[in-house]
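For reference, the structures are reproduced in the following blocks.
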Structure P
Amino acid sequence: MITALKVIFSLVFVWVCYTVITTSLQSNLFEQWDYLGSIPWMRATLWDFYANVSVIYLWVCYKEKGIVSKVIWLVLLIVLGSIASTAFVLIQLFRLKPNEGLKEFFISRNG
């Protein structure tokens, strides 16, 4: 199960990075911000995004002990979104010892 999750989240991480990079090369978000901000679905998507960041960040705060790492992960989640969240999940998966499973993945704290 853990190996399958590593593969799945690795693929998601690569896909999201690819999508963000190729989109950034084609379109400048900051140049189109006024237009995008006027679209109701864009505003809803942003609210949805920050709600998800809040939920993921609660887990990050549980997992990470140090205040510095908690702040760094908050910034990364806000700036990079799914890239940061999938990276965090991958880090947690690769930190597991061979005999550990999903219980340790969700419950064990770092450091």
Structure Q
Amino acid sequence: MNAMKNRVQLIGNVGNDPEIKTLENGKKLAHMNIATNEYYKNDKGEKVEQTEWHRVTAWGKTAEIIEKFVVKGKEVAVEGKLTHRSYDDKNGEKKFITEVVVNEILLLNK
């Protein structure tokens, strides 16, 4: 059961071209946003689409794959863990980020 703790799986479309950084040690870091869509019928029977945006981060080889093959609009499946972190912005205000740190990515075709 430990393998199921803090495990996130998402299938969605990339909302922006990934932001790739190369660190001083040569390791790659990728940031992108993935949109997932759900559909349901409201009280009036009308079909409603609900979109959720997820911040995604990947390191190393996974970031290299994202750099080579992922662009805005691409459908992907990712698996990873949910993380929370905070930082102080340039105005000294504390900002909080929730993101999925990716272990695996699968490039999907429609």
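Quick note: the coordinates plus some simple rules give every number you see, no bench work behind them. All figures in this text were calculated on a predicted structure; none of them were measured in a lab. Cβ atoms are built from the backbone, for glycine too; each structure is taken alone.
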- Message: Comparing P, Q, where is relative contact order in percent (Cα under 8 Å, 6 or more apart) highest?
- Response: P
- Message: Matching task: 0.7 is the computed value of distance in nm of label points 7 Å out along Cα→Cβ at positions 28 and 68. Pick the structure from P, Q.
- Response: Q
- Query: Computing distance in nm of label points 7 Å out along Cα→Cβ at positions 76 and 100 gives 1.0 for which of P, Q?
  - Reply: Q
- Parent structure of the calculated result -26000, given that helix-only ellipticity at 222 nm (-39500 (n - 2.57) for each DSSP H run of 4 or more, over all residues; to 500) is the read-out and P, Q the choices: P
- Any idea which of P, Q comes out highest on distance in nm of label points 7 Å out along Cα→Cβ at positions 20 and 52? Q
